[in-house]
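All of the numbers you see were taken from the coordinates with simple rules; none came from a lab. Since the model is a prediction, treat every value here as computed from it, not as a measurement. Cβ atoms are built from the backbone, for glycine too; each structure is taken alone.
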Structure 1
Amino acid sequence: MLPFVAAGVAAALVLGFEEEALPFPLWLPFITVVPMILVLGLVLSLKSFPFIEKLGDKDYAYSGLVLNIFFILLYITSLIYYLCTTSD
């Protein structure tokens, strides 16, 4: 669930303002809070692997890991795209 929380925070920061570029105060949570939530989701997903046998949630554990990795890659590529398009 944490990747979706991070996506919601990022969407609220970006879509909440109609300006062309994000003002500086919004950059701070966008480059600190969102990645921290994504990394926390990845760490918690990896920590859940020892409980797969005990709880029998193999599908949920692996799909959570894939979602965390996907959202981290999506965040990194969109941040790179934003930085490359606004530097002109």
Structure 2
Amino acid sequence: MTSLTRAVRRKTRFPYAVLYAGKTRPIIVSLEPGDVITFREAGRRHVWSVPIDRIFRQAVREAAVAQRRERKSRRRSQLQTAIP
């Protein structure tokens, strides 16, 4: 792996309606030195910065919730097929 010494910016492939309903714009994502990720809409100046550890923690939580839901729905379907 390479150490991050300067910002790396990428634009999303698809536009998203995040801030304004009906107005879709690509999102510019930037990996910044100091372990920070920044987001902004293309063509806008307002930037949101979030530490990488907080984003990672949120991603793990969402994956755990999705896994729990999957297990729960699987159990429900097994119970429904077992009941005559």
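From 1, 2, which structure was P(r) over Cα pairs in 5 Å bins from 0, in percent, for residues 9-56 alone = 5, 19, 20, 14, 11, 9, 8, 7, 5, 3, 0 calculated on?
This figure was derived from 1.
One of 1, 2 was used to compute log10 I(q)/I(0) by the Debye sum over Cα atoms at q = 0.19, 0.22, 0.25 Å⁻¹, and the result was -0.85, -1.03, -1.23. Which label is that?
Of the structures listed, the value fits 1.
Comparing relative contact order in percent (Cα under 8 Å, 6 or more apart) across 1, 2, which is largest?
Details: 1: 34; 2: 17.
Max of relative contact order in percent (Cα under 8 Å, 6 or more apart): 1.
Check the numbers for mean projected area of the Cα convex hull in nm², for residues 33-72 alone across 1, 2 and tell me which is largest. Could you put the intermediate results ahead of the total?
On the way: 1: 2.4; 2: 3.8.
Largest one: structure 2.
If FRET efficiency 1/(1 + (r/R0)^6) of positions 1 and 41 (r between Cβ atoms, R0 = 25 Å, to 0.05) is computed to be 0.30, which of 1, 2 is the source?
Computing FRET efficiency 1/(1 + (r/R0)^6) of positions 1 and 41 (r between Cβ atoms, R0 = 25 Å, to 0.05) on every structure in 1, 2 gives 0.30 only for 2.
Name the one structure among 1, 2 that helix-only ellipticity at 222 nm (-39500 (n - 2.57) for each DSSP H run of 4 or more, over all residues; to 500) of -27500 was derived from.
1
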